[in-house]
Every structure is written in structure tokens, then in C-alpha cells.
Structure P
Amino acid sequence: MTRNPLPRYCGFNLLEMFHLEPATPEVQPGDERDFRVSDLDLISEWGFNFVRIPMDYRHWGSWQNPFEVREAALARIDRLIDLCTARGIHVNLNFHRAPGYCVNESPNEPRNLWQDAEMQDAFCHHWSVFARRYIGIDSKRLSFNLVNEPQHIQPAMSRADHVRVITAAVGAIRAVDPARLLMFDGFDWGNTPSPELAALGGAQSCRAYWPMSVSHYGAPWVPHIKFNEPPKWPGGEHFGEHLHREDLEAHYRRWAKLFDQNVGVICGEGGAWKNTPHPVVLAWLHDVLDILKSLSIGFVLWNFRGAFGILDSERTDVAYEDLRGHKLDRALLDLLRKYA
């Protein structure tokens, strides 16, 4: 098998710009709601080299004017990049909520990125602003992950719509910064490779939320997904199927086939919500990480602090270790470090 052309990055999703709560004061660089130096110190000390930053464009833009970019609000990102550079951590900027699209339905975007030409122009405009702002920063330090988890729900979008929009955004970025490292989330919520994007010269990003009875058991934002049995691994339920390690191996080999097109791959998100029993999480994640490492594919945990993370996850079945004011899941950390 051809080698993964993307460096093997391993790290965490940091959620300080993940969502904009309405009617809250704007976050200022370095205040208590901004990215924490203490988080970055721990990530670096533990040997990780990557943070993915899922962002809600409303932190610098607005629904009322999809072309608005308040560049002063981007100072938080400037600061983060500087802090990460000083610690040898790569920053991956992602539009989790883009003008006209978000995988989360609350709140719904009022217009449709995939079928509305004006929203596509706005999407390209936002990325061109980012490209200009960060043109002097080496791709070893910074990459752009254009849009989070395109869904493939007809009639809201098609695969052809996805190709058209991503191609336009890549063109807008390349017109400003031809060398910027770009990453494209897989189709079908990040689960399906997109070989049709290979000619665009970007890497692609898969997910580790498979089976969902392990990753999302009891998660409040997916109440419509019903599981017939408690989480277990191996044999976890996934929409009527029962999955085992060999199913994961086949799944990620599909992604590794992109290497033959000189397309790099990273697993940009993965993890398990706090309701899944901890031994099940560790057994499942061991297999996921072992398979990914065998394919030279990096892994980015969702998240760092919180219900999926290694700090302050509020699980009821973990013997937490006190660490600098946090509750550390040492077993999960050790597993991640083993495969980093």
C-alpha cells in the first residue's frame, strides 16, 4: 500500500469557537472563555502535535450579511496560532458552521450553501479572507479544513453540489495562497471518502464514530437515533448491524486507498460520549487507534475538556486523577499516547 502523504498528526479538537451563544458578550483574546494556554501546555507536554478548531462563522460574521467578516474578531485565532507555534502544535481551522450549512440543526442556517449561489460566494469570501490573513504562515504550522461533515441528504445537497462548492472554495484560497494545506471532510457526515476531490490537491478527513451505539449512546443531540441494546465492543450495534474489528479495518482501508491518488488522510474527529461504559470505550478505541496507526493515519479526539475528552468528562465509572484543577482520565490519556 502507498504511504500516507500527510504527516501523522495526533491531538484534540478545541471547542472555544465551536458555537456562538446568542446575546453573549464577544470573547476577547486571552479572556477566560478564549483558548487556554494551560490546555496547550498539557497537549504539548503529553507529546501531541495537532489541534483542530471547529468554528462557528458567526463569531466574526452574521446571518444578516453573509459576506460580513469582522477581522478584529479573528485576533483570537492569531493568538492561538502564535501559542501553538511556540509549542510545536499544528493548527487546523475548520468551519463547523459555514454560511449556509451546519451539520447541527439547532439553529438551522436560513439559507443553503450547497444550492444558493450567493451563499457559495460568501463561503468563498470568508475563506479568501482567512487565506490573505495567514498567507505568511507555513503549512507545517497551519491548515484549513473547509467545512465540517457534509451530510448528503437529498434534496438539500448532492455529491455534485459538494464537489462544486469545495472546488470553488479551493480556487478562492489558491488564488491568494497556492501553498496552503487544505483538508476536506468525507461525505456522509465524514464517513465516505471523496476520490473525486483528489485533483484539488488537499488531504481528506474521516471520522471515528462507528458504531454509533458506542460513540453516541445517550447523547442528547441525537434523540432520534434509537439503540436496541447497551453499548458493547466488539459487536457494537450500528443501525441494525453488529460491528467488529474486521469491519473497522475494512472501513479505514477504503480511506487508505486515497493514498494511491497522492491524497493524505487524517481522522479529524472521534471519541465516545460519557454515557458509554468506560471499559467499552477503551476496548473500542484501542482497536480504532491500532488500525489507524497501522495505516499511518493520525487521530484527533473530540474533545479535550468535556464529555468525550480526557479532562473533566464527568463519567461515573472512572477513577479520576486530580491534575492542575482538572479531573484526568489517565487510562484514556495513556491509550492515546500509546498510539500517538
Structure Q
Amino acid sequence: MLVEDFINRRKASWERLSAIVERSRRGGLAALDNEEIAELGRLYRSATSDLAVARRDFSGHRVVDYLNGLVARAHAEVYQRRADRSSGLVRYFAADLPRTFRETWVYSLASLLMFLIPALIGFFVTWNDPPSGSLLVPSVEEVINDIRAGREWWKSINDDGRAASAALITTNNIRVAVLAFAGGVLLGVLTLFVLAQNGLILGVVAGAAQAYGFSSNLWGFVAAHSVIELSVIIIAGGAGLQLGWAVARPGLITRRAALVLAARRAVRLILGCALLLVVAGVIEGFISPSDLPLTVKLAVAVLSGVALYAYLLLAGRERTRG
């Protein structure tokens, strides 16, 4: 069976389910009569079956994403209203967030490449010719001057100012993540720019540190917070690329419907990113500029990275029945 035949045959049922779900979301189950409540359950089970067929026969096609979203919304109306909001929050962190990351990993991979390639270019160009770093990224000229002079600028943050510094760092990181995410609606162009720009900045600074023998000092500062911070930027960029792809290639559904579907997944990711950036900001404000040994800071980096990716890759998986 062709995917077009499958869609044409089942589309009316999906649209009916979507309409009932939307009514329930706006007015609650009380807005539905008894017949519609029964129809909601029946159409939900039917859509779940259709999703299984689509995953098996049309893997990678846009219809799988569409049915994923439809089934998720219907499931929320059928079951979620029986639970309180706190259980919904627990479910988000225990299952929804890591599952969404795994389902959309290809966008995160594309985001990583768009960050990593400019970073490598900036690193090798600046390592071989340090003054060229200021030409690539004029805004880091002062940082490069500090590196050349051997000044550890982060040590100017005293103990009393670290809370304010952590708040400022968190705010700036959230701004970058939101730009990377929201830029997706512009066909992903702004997202790509934010990723490339931040990758280039990191590469230029790292290249200058390597050229001037400052690497151990620099990495002693950035190691502790870098794993979480860079991971969040990559995930936020991936969320933005999802929006851009939905606008550019909506498939067999309307561009608006594709964007709404992608936005639901992307928002699940970006909300988790905000919390992670608070953690990264605290580490960067308190641990990174401290006089703790480098081994301790590296241990923080390793442990935070292992914990983060163990959570994203393993949490929320369905238990296999033996």
C-alpha cells in the first residue's frame, strides 16, 4: 500500500479525532456529549493502530510525525485529565523530554555539525595566525588580548559577585538558546547563524589559547560548565531546525499544521534546556572561576555529561515484557 493511499483512506478519521480533541482541550471533557466521549476513545485506539502501521511501513515519512502528535494530544485528553498537574510535570521530566530528544536526534546532529565545523575552522585558523582571530570575530579581540597577556579575567569575579554573575550568565545563555530555537521559523537561517557564530567564537578563543600557551588556564575555567552549556545550545539549535524543516518541507500536511506539530516537539526540548542552563549558570558562576583543582573541575564536567546523556538516552524507555 502506498503512503498516499493510506493517508487518503484514514484522513477523515484523523481529522475527526483532531476536532474532538481540540474541543476537549478548550472546554474539557464536559464540553463533549456521551457519544463524543465514546467516539474519542474509539478514534484514539484507531489512531494508535494507524501509528503502528505508519511506523512499520512508512518510517521516516511526515505522516509518522503527524500521527505521533495526534495520538499524543488524544492520549492527553483521554488520560491526562485524570491526573493532577504535578504528575504531568513528573511525566514530562521522566519520559516526555528524553523521548522527544531521542525521536528528534537527527536535528540535534545537524545542529552539532553546524556548530562544530565553524569551531574547528576558527580554531585552526587562529592557532596558525592568532591576529586573524580578531578579523574572524572582532568582538573577541579583548579576550584574545587578555589571553596573549596571560590574564585570567574570570578571577575578577569575587565571592560576593558570583551569585549575580551566575544570574547574568544564565540569562545570556538562555538568550542564545531562545535565538537558536526561535530562529527556526525563518527557514532555520537565523538558527544556523547563531550556531555558526557561537561555534566560531569558541574556536577562535580556543585557537588563541593554544597559540599563546594558555590552554590549560582556559580549559581550567570552561571545563566544568562546558558540557551542559554546549549540549543545551546544540539541543536548542536542533529544536530550531525542526521548525525550519517544517516550514520548508511540510510534506502532505499543510505548512501551518507541520509547523504546529514541530513546535510542540521543539517546545518540549526548549523547556528542558532552560532548566539545564540554570544548572550550567550556577556551575559557571561558582565552580568554574574558583580555585578548585583542575581535576575537580574535570570531574564535574565528566559527571555532569554522563548524567545528562544517560538521562536523555535511557530515561522514559518502555519496559520490555519478558
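Between P, Q, which one scores greatest on FRET efficiency 1/(1 + (r/R0)^6) of positions 122 and 234 (r between Cβ atoms, R0 = 35 Å, to 0.05)? Present the calculation step by step, with values, prior to reporting the outcome.
Values: P: 0.20; Q: 1.00.
Of structures P, Q, the maximum of FRET efficiency 1/(1 + (r/R0)^6) of positions 122 and 234 (r between Cβ atoms, R0 = 35 Å, to 0.05) occurs in Q.
Computing helix-only ellipticity at 222 nm (-39500 (n - 2.57) for each DSSP H run of 4 or more, over all residues; to 500) gives -9000 for which of P, Q? Show your work: numbers first, answer last.
On the way: P: -9000; Q: -26000.
Matching structure: P.
One of P, Q was used to calculate Rg/Rh (Cα atoms, Kirkwood Rh), giving 1.06; which?
Working: P: 0.94; Q: 1.06.
Corresponding structure: Q.
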(message) If relative contact order in percent (Cα under 8 Å, 6 or more apart) computes to 18, which of P, Q did it come from?
(response) P
(request) Looking at mean count of other Cβ atoms within 10 Å over residues 114-121, point out which structure of P, Q has the largest value. (result) Q
(request) Work out volume of the Cα convex hull per residue in Å³, for residues 226-297 alone for each of structures P, Q, then name the structure with the largest result. (result) P
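We did not get these values from a lab; they are worked out from the coordinates using the rules stated. Quick caveat, the model's predicted, so the values are computed rather than measured. Cβ atoms are built from the backbone, for glycine too; each structure is taken alone.
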